[in-house]
Structure I
Amino acid sequence: MIARCRPLLGTYVEIRARDSTLDCAAVAIEHAFAAVEQVQGLMSFHARDSELSRLNRAAHRRARRVHPWLHRVLRLAARLHRESAGLFDPAIAPRLVEAGLLPRPAGAPRPAPGATMMDVELLEGSRVRFRKPLWLDLGGIAKGFAVDAAVAMLRANGVRAGAVNAGGDLRVFGEEAQLVHLRDPAQPARVRPLGALRCGACATSGGYFTDGARWATIDPRGGARPRTGSISVIAHRCAVADALTKVVALAPASLSRALLRLYRAEALPA
């Protein structure tokens, strides 16, 4: 097993791979990092030249063709928006900008009041159109998708077992279970064992720190509640686990249980 680590996605991404030869594993890891970099280039809210930023600037005027990966993430986000009764909503970006958690997108028109993910049309041919001006932020799901893309690239290059960890968004695969530790978002130096995980993903979501206070994931319905702990979700795909951490943090217990059952996932409060 060899491991490499690089700063990407606003955190550190570690990729581990086991193959018949170290050279093959090293090549596979390079391809996996390239996949993570591609996701970052497509879905970054901060980068002016990302495909997501171009959508935020112009998709209200006409449909735009995007990379199939971005279209796939938007389809999953739209599905989660419907199934969570709007609690998972990438169109919350203006609220995050107002709170100082995201920069104002350069060149993008002011979003229409009340715009939600329901105002995003996903068309054939990987095209996207906004029914009204809005700003999307995929920070609640893109990192998990990047982990999934890296794992897919490792497997495509013949890696038999490995793991990808992007700042707490983790996916492992292989015949043998791997020991997983969770990092406490409030105390990054502190970790605790989760247990053994085989061919699955885990994502952990804590709160934002603003003006010295720690806040929960901002509720698209308005307001935010202080939170002292974190929530981890185990699922088959890291994109799903990543998104569900936000939903579980906000949803009533009955809705959380229903969504976790639907996605065959499990929540682990800190």
Structure II
Amino acid sequence: MALLAAALALFACSPSPEAAKPALWHVESPQGETAWLFGTIHSAKAPLAWQTGKVRQAMDDSNAIIVEVGNLAEESEVAATFARLARSEGQPPLSQRIAARERPALEALLGKSGYSDGDFAAMDTWAAALTVAQAGANKDEARNGVDRGVIAAAGNRPVIELEGAAKQLGLFDSLPEREQRDLLSAVVADANRSDADLAASWRKGDMKAIESETRRGLLADPELRAVLFVGRNRDWTAQIANAVDSGRRPFVAVGAAHMAGPEGIPAMLAQKGYTVTRIQ
């Protein structure tokens, strides 16, 4: 989730890039067409040396790059899309949109982020949740995201997006208010969580640890999981399969969480009859 990272995972500046060996898969269709799957993180405290020899070779052998959102570097454009979809009127104070027992934690989070309880009267609950989650974030962390690095390294290859900013944010905007409030509750509950272990798991390519993260927080909510994780993975898998079958030899780079477990993209492709082999 490019943009979905704000809710799914806020992955954790040194002058030299930090070495990483993230997960990479080779995909072969029943007809012998080829693709690669690469799990990314959307932000990082430090630049990352993610281009291992195997990743560079896979990119060199590909004919197209597939990512979640293609215009991540166009920050003003993405921000305008967010503002358009987030707009609302007459919303209650944020504290009235979660359970009473969660309000002290929300108050503490708002205090840290510089917002007040009434600042979100013109904003949908999902957008308020993402805004609070990202408050105080360093823009350089997003610019260190591996997705952006992959797009920058695409060269002359076409960059194909699976969703785009409008569709991705639209998933949040289409959530029923009850689920938007569950999202806010999850953000508040995770406010003091450190992402150091998760970032370390990504650097090591520890997909078992990453898969365990997809079972907690907002993805532990069955309705949110169905829309923001399983449904998106299913949709992306169909698009990726079409690209593979058409002979495009795509290099697919999406958030590593989407590659994890029995509901991840590698597993879904395998269920469709593709041979999926972990090569890093």
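Could you figure out which one of I, II the value 3.6 for distance in nm of label points 7 Å out along Cα→Cβ at positions 31 and 231 was computed from?
Value 3.6 for distance in nm of label points 7 Å out along Cα→Cβ at positions 31 and 231 corresponds to I out of I, II.
Can you spot which of I, II the value 2.2 was calculated from, given it is distance in nm of label points 7 Å out along Cα→Cβ at positions 127 and 167? Corresponding structure: II.
Computed from the coordinates by the stated procedures, all read-outs in this text should not be read as laboratory data. Model, not experiment: these values are computed from the prediction. Cβ atoms are built from the backbone, for glycine too; each structure is taken alone.
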